[in-house]
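A.B. asks: Listed after this line are the structures, all set down as structure tokens.
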Structure 1
């Protein structure tokens with residue numbers, strides 16, 4: 001069952017920052033600068049961020065990256081245990097575009113899918129997209145979900161070393177501004193989305 005979003009929104013948007021170890025291409029100081037660009041851009045446009053592998057205080061939620069994903073779970077980025085009104089949830093690269101529940105380790109777990117085709121890794125490896133190409137694809141994917149009749153989740157997975165670069169950050173700013181201008185869109189952190197899905201399931 002597709003969960004209804006607050007305020008009659010037809011599409012929820014979750015921006016997840018995959019913040020791994022310091023890249024060999026960048027010094028620790030350079031990585032901090034890349035992170036800072038993401039934080040500033042999101043803050044200016046009032047977009048909540050969920051950091052995977054990031055430290056608390058980066059601006060938004062911070063969850064721990066999976067150190068050793070289980071077999072067949074290479075697309076799983078993070079598992080977050082239940083806390084208060086928030087259920088146990090899993091961040092997964094998955095083209096489903098709709099949150100869904102699974103049974104995992106004898107516990108009901110909510111899967112929040114992140115679009116694998118919209119990650120900024122396509123600028124760092126094959127097919128070597130330019131920032132403009134990535135932006136156009138990400139905007140088209142957003143528009144497709146926004147036009148569909150059912151409520152969906154647009155899960156965007158980015159990284160400091162991807163869109164945080166000086167030649168790519170403008171593409172992220174344009175994308176976030178584009179999303180923010182659309183009606184019936186709920187911009188939320190992963191934890192907020194998970195809590196909403198639990199309320200709908202329980203209600």
Structure 2
């Protein structure tokens with residue numbers, strides 16, 4: 001399996017990067033190949049602009065930059081997003097990547113008044129370190145909110161049915177907690193080629 005990992009964190013020394021590195025190492029050892037899109041390091045522009053609006057409306061052309069991102073997505077069998085949970089969602093950088101890259105006619109289309117997903121990837125996943133603890137996220141339903149917003153609202157909408165959500169609470173906590181999270185990322189990389197379901201999502 002060829003996996004596109006997309007990471008959105010400005011600090012290359014972050015725990016988000018550490019989780020991704022463990023995942024990549026393990027995924028490669030299991031026979032997968034991995035491409036990394038580091039949005040901050042690459043200077044991706046997340047601002048949705050008038051050209052993007054025209055493209056959405058069917059009157060604009062795909063820019064070279066977005067065409068390159070389209071190729072990057074389509075050259076892989078699976079997508080893995082790595083991002084910290086900020087304000088109960090993904091960072092603006094990653095949201096802008098989704099807005100600008102998952103375009104009409106590429107990631108989805110409209111047929112007879114209905115939406116049809118066009119992405120044929122075998123799998124997608126999110127790996128999200130979070131500062132708050134397990135109980136806090138469960139208490140306010142943020143885990144389910146992320147699942148519905150991104151699992152269903154982005155990937156499912158665009159045609160990818162097999163989606164995993166991995167939230168790592170207390171990511172700023174003890175060394176023991178972080179070591180456990182890193183071990184989980186390694187295991188996820190090792191088994192990533194296997195199919196999963198919503199019931200397999202990991203929280204903590």
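A.B. asks: From 1, 2, which structure was mean count of other Cβ atoms within 10 Å over residues 44-51 = 12.9 calculated on? Walk me through the numbers before you get to the answer.
C.D. replies: Details: 1: 19.5; 2: 12.9.
Source structure for this number: 2.
A.B. asks: If we compute distance in nm of label points 7 Å out along Cα→Cβ at positions 60 and 100 for structures 1, 2, which one ends up with the highest value? Each step should come with its number before you reach the end.
C.D. replies: Details: 1: 2.5; 2: 1.0.
Answer by largest value of distance in nm of label points 7 Å out along Cα→Cβ at positions 60 and 100: 1.
A.B. asks: Please state which of the structures 1, 2 yields 18.6 when mean count of other Cβ atoms within 10 Å over residues 156-163 is computed from it. Don't jump to the answer; show the numbers that get you there.
C.D. replies: Values: 1: 24.8; 2: 18.6.
Here the read-out was taken from 2.
A.B. asks: A further question follows. Given a value of 15.2 for mean count of other Cβ atoms within 10 Å over residues 4-11, calculated from one of 1, 2, which structure does it belong to? Walk me through the numbers on the way to the answer.
C.D. replies: Working: 1: 15.2; 2: 20.4.
Here the read-out was taken from 1.
A.B. asks: Where is relative contact order in percent (Cα under 8 Å, 6 or more apart) largest, in which of 1, 2? Walk me through the numbers on the way to the answer.
C.D. replies: Numbers: 1: 33; 2: 26.
Comparing 1, 2 by relative contact order in percent (Cα under 8 Å, 6 or more apart), the maximum is at 1.
Since every read-out is calculated from the coordinates, none of them should be taken as a lab result. Computed from a predicted structure; not experimentally measured. Cβ atoms are built from the backbone, for glycine too; each structure is taken alone.
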